[in-house]
Structure formats: structure tokens, C-alpha cells
Structure I
Amino acid sequence: MNRAHACDIYKKCGGCQLTNLSYQEQLSYKMRRVISLLGRFCRVDEIIGMENPLHYRNKMQAAFALDKRGRAVSGVWQSKELRVTKTDVCMIEDEVSLWIVRAARGLLQEYDISVYSPKNRRGLLRHIMVRRAHVTGEIMVVLVTASLKMAQGKEFAKALVHRFPHIRTVVQCVNDTDTPLWLGEEQVVLYGDGYIEDVLCGCYFRISPRSFYQVNSVQTEVLYNTALDFAHLRGTESVIDAYCGIGTIGIIAAAEAGRVIGIESNADAVKNAIENCRLNHTGNYRVYKGDAGEVMEALSLSGKKTDVVFADPPRAGCSREFLDAVIRTVPEKMVYISCNPETLARDLSVLVKGKYKVQKIQPVDMFPHTKHVECVALLSRK
């Protein structure tokens, strides 16, 4: 794609900050940004872009509201204005997911489902989340409501499935708080098993409504294969998969390692990771629930050696406790997967002052048309 694609509402939406640039200009911008933040540690390799940087998101969330005429609209939630910017098309969202949201909106009145208003706290439907598996094509629809009372919920779900047969499950989640775009704690399965399955780097993964799963499946394979190349596993290593989520990196790496230990603080993610181990018949992967730093310290005190650490933290980066644990236990290599070059720069500074040196940095464009950029960094023991 040589030229930028126009979007009528990109200024109102705010989701795509770089749509005024051609895709090559976007990659150049991100490359300069990464070099300015991380170039002092080592040479930064050329960013890996997408062949087709459109409609790449396998997960979308559409907020619902009523317009001035009292009609249901859906689109992007604007937290500052406390309103919804109406949109039926998007250059980065999955197209089938957009069709499903439009179809769901058209069925609301027929099944007596009202739209929630945060101003007077009345109504039912707050937002809809759709996840579409890249390889299997399975689709999950999550209806987020203000209360559990949805009399025709199962009939509504069946009507959606009738229109879109690839929908494997429909789940209702209850968010009765003032926090928008949150799934809440309570959920009811209206259709199917409550999960979908996808294939990533040859492994199967079961995805539930609250599972963390990278939104760009094509570039995730590039990202994870880069991380595995950096680790250069030979089949005997003891590996820690910190901030492991549903176990994606660790389970993929387990085929090339001696033993892998996943560490995750979220109970739902731990449950998913265990299920995914069974799904892939991965016998050399174990998952621990807890803080990454504390579990790593405990493993070290118990005499378990670590050769390689994978870390894929949230945007806030690694905790200082975890970084200190890495420096104290001194694994031979650390592969840091980061979605935020600012916090990556902060954490690399800590590790470099400790016992590590940065060998490689590879940027990957996971989020075309936005300012975000993912990086994989390889550190080795000094």
C-alpha cells in the first residue's frame, strides 16, 4: 500500500493516529522513534511491516448509545466526552466483526433489548465485543450488559448465529459499574461452549472472553518466531515464560526446550494456559499463579536453574521486583517482548546496569496506522 487510506472520522475516533501518512512513511516514523529510545543499547534492526496492513484486528469492541432521535448507534467510546462516535466501517477492524455488530444492532428492537445510558443509568446493552480466530474462522460474540436480566438473550444469540454460522459461541457479561468497556465479573453462556479456538505458530489455543490474545494474528507469528530465533533453544534449556497469559509463547517454545515454567497473576489466564497445555499435549510446561518476580525468586531458592527467560509484560513494563529477580538469578539469556518502547527503554537500563548486555532489537509493526510499535530485545549475561 503506497498511499494512506482516508478515514472520515479518524480525528474524532482517535484510534488511528497515523492514517494521514502512507504505510511506508508510518514505518519510517516508527523506526525513528524506536532508534531514538533504544538506539543507545545496540543497533536496531529494520522494522518488519505488514504486506496488507488493513482489517488486521481479530478483536473489536463496539460501544452502544442512543442518538438524538432515540435510535441505537454503535462505534468508538470517547472517554473524555463520555459519548460514542458512530462508525460502521473501519480500516483496521475485521470486516466480518463489523457486519456482526451492525446485524446485532438491527436486532435489538425485535428482541426488546434496550441500550444503556451512563447518564441516567438505565437500559441494558453497553457494548459488544467480537473475536474472530484467524486460522479456524471461529467467532465469539460477547454482549456486555448492565444487568443479567435479558429475557430473550438466547433467542437473540440464535438469531445472530443463523445469520453468521461461523459464530461458535455467544456470551453475556455483566458490567454494573461506572467503568466503560469492561467485561465485569459475572457471565452467562447464551450459545456454544463459551470459548473459541485458534492456531498460532502450529499450536492450538482456546480463547475465552477475558483471555489476552494478540489482536494481530499475522504479525504475532512474526513476533513470536523472532523471539524464538533470538532464544535459539537447543532442546535442553530450562525456560521461564513470565507474564505468560494463556501460555502462547511458552507452549510454542516448549517444543524446542527441556522445560518451560509459565508465570501469570490472572486466575482466568492461568486456567486457560492449563487448558491450552492439554489441548497441545504439552507435557513439559507448568503454570504458576503469582507475581513473576516472587515466583522466579522461589524457583531459584528451590534450586531450579533458569537458562532463558521470556518476558511479555503489559504496557507498564516489567515490575522492578521481576527485573531484580532476573539480575539475581542470572539466566543466560532474556528475550523481552515489549508493546511500549518507553517502558522497554526504562527496563533495559535497569538490566544493563545489572549483569546484562543488549544484543539485538527487532521492531515489529503490530498496529499499523497507530503510533504503537512492538519490539523484541535479546539480552545476554555479561
Structure II
Amino acid sequence: MSRKPDVDVLVLGGGCAGLSVAARLAGYSGTDLSVRILEPREQYENDRTWCFWGTAGHRFSGQVRHRWKAWLFSTAQSSWTQVSKNGISYQSIAADDFYASTVQSIEQSDRIELSLGTEANAIDPGADRVNVETNRGQLTARWVIDTRPARGQDDAPGFAQVFSGAEIETEAERFDPETAGLMSHMSCDSNGFRFTYILPFSKRRALVEETRFTAAADRSRLESGLEHSLEQMSDGSAYRVLRREAGRIPMSTRPAPQPASDRVFAAGLGGGAARPATGYAFSRIQRWAEDCAQRIRTGRPPAGHPPDPAWRSFADGLFLRVIEEQPEMAPDLFLALGRRVPPATLVRFLSDEGRLRDFARVAMALPKRPFLARLGTAAAA
């Protein structure tokens, strides 16, 4: 008789997705399921900022660092500010607050263990268990949830949102803490569409990110663009960099690769967590974590991220192809979204809660010719 697996659920990767599902499992009583999270980092740092639209009273309300009721779209020639009127705000959570909250929940459970400094290597699914080789020996599990980024994802080919950012504190008052610069200073150059993402936490402190939608990210150009933006925003006054962050978010409607075994489940960015057309992932991860944890709690296997509805994938894919093939149009397209689409509709569209009529309203706000031309090209092919 074979011995029982070491754990019921082994979570590979203790980032946003891994910690989210583990923290929910930690909150359940009346179950003896054992869970272990493997995280290569020896300690957590304030290396991320997650943003989303929401109201008050959600699960992470206590960890929200700042809320903005207005958001800005701008180019060199024009700008437009949207103001929410229905209680929804754009919200940010700092990584150190998220890590502290979820790790605390996990540590309060005697069934769930977080193993820092532990990296999963080979995964070998069997008939009744999964064998996982780590840098600290072999583990076996009934199920595995793999939340790790796809191997080489930071340098992977394909259309993506890439960014390099710095949180700065200026000597002079340079920012409006009531308005998030969602897509500021939009423009297009030989390396594609770019904009500056600005999250002001006070009149003197903000997170500034140089962001590009591109299939060929030039990191040195990204960094030089960030330094240029910081100089412009400080307008000659002194500033200091408090911390830095960077990342790459895939923007593809192709289904994420799924493990061949029915005992291994992909989640997180590598499993398709990010909304293709926008890059937003935090809210999608939380919905997945709630569903996945409920399944495990009731004795069912975990689940990966659900696929987007076909109509949404089609609309996202069309929008992305136009931007990728005609990046010079992107500033006007996004400015049209900010100017012509009501805030409530735009929020639903961007935050993955859009209905068909929201997509229809967005489509009506955009110039039709590039999308019709792209549809014609696809039909001819």
C-alpha cells in the first residue's frame, strides 16, 4: 500500500495568486486538508502595487493604501479627466501590506505552511499523486496549484504591457492626490505605444511608471523614459527615489498553456490571470481564489482560471490587434474611451465586469475604420 501524500494541496509560488488562495483556505474551519506553499524568496519586499476599481467593504479594504475618485487620460495635445459618481474608486494595495495580511492569515492556521526559500523544480504527476522535486528535497501532493510565471516570461516574445516604475518624493508639491494619471502623456514612437502611469499618494509622493504596449521591449529605453518622466514631473525641484518596481504583463487572447495532468492546475499570470486588453489581474485573481478555495474545501479538485467568454475574447483580440499593428492610433483610441464613454461603463469594461451592452457602447465611442479594416483583413485571410 502506498503511503499518503505529504500534503493534500501543494501551491507553487507564494505571490499574489498563491497567497490569496492559501489565505482563503486558512479561513475555513472544519476541514483537515493540509496545504503547503513553496516560495523561492527568502523574504517578502514591497516590490509590487496592485490596482483595481472597487467600492468600500471588500476583503482587502483594510489594506488599501489610497483611493482615487478621478482618473486622467492625456496626450501632448489634449486631456480628459473622468470622475466617478457611483461610489466606485480606483484603489491601490502595496505589496508589503498584502503580503503581511495574507501571511498573517496563513500563520494562524495549523494546517497551512509557507515555506520560504523553497523552489520547485521538476513536476512529475502520477496516477494518485504529484511528485515535486525542490531545492530542499522531494514532496508529494494530492493536487498541485502552479502559480509561477511561465519560464522566461520576463523576456518572452509576444505583445505585452511592460513597465518600469519608481515611487518618488519631491521637494515641492507636484501631484494631485485626488486624481490617478491612468494613461498620461500618451504618445507613439519607433518602439510602439507608450504612456506614463501616475499614482499620487500625496502632493509630494507618487508612483510613476513608464509603460509600453509592445512586442519588443527595450529595457534600456524603458529606463531612460522613466528618468525623463521623473525629471519632467519634478520640474527641476529635487526628488528622491523611495523604491522601484518593474514587470511584464502578457496581452494575448490565446489560452494560457494548461498542464497535461488533471492533478496540476495553472493559476496566476502564467495561468491567464491578466485581462488581455488591459493587463488588470488583481480582481480576477481574487475571484479565482475564492472559487478555487471553495472547491477544495468541499473535496473537489482545484481549478485554474476560467476562460473568458468568446465574445469578450473576440473583442479584446480585435482591440489588441489594432493597437499592435497601428500603435500610432493608440493615444487617440484611449483618449476617446476617456472622453466618450461614461465612467461607470468604462470601469466595467476595464475591470472585467463588462456586459455586452458596455462593449457596444465602447465600440460606438471608438473610430470604426481601423476595426472594420482589421475585420476585413482577417476575413480575407
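Read the figures in this text as sums done on the coordinates, not as results from a lab. A quick note: this is a predicted structure, and the numbers were derived from the prediction, not measured. Cβ atoms are built from the backbone, for glycine too; each structure is taken alone.
Worth a mention:
- Structure from which 20.4 was derived, mean count of other Cβ atoms within 10 Å over residues 175-182, options I, II: II
- Computed over structures I, II, relative contact order in percent (Cα under 8 Å, 6 or more apart) reaches its largest value in II.
- Structures I, II, by FRET efficiency 1/(1 + (r/R0)^6) of positions 111 and 359 (r between Cβ atoms, R0 = 35 Å, to 0.05): label with the highest value: II
- Taking distance in nm of label points 7 Å out along Cα→Cβ at positions 215 and 327 as the measure, the highest value among I, II is held by I.
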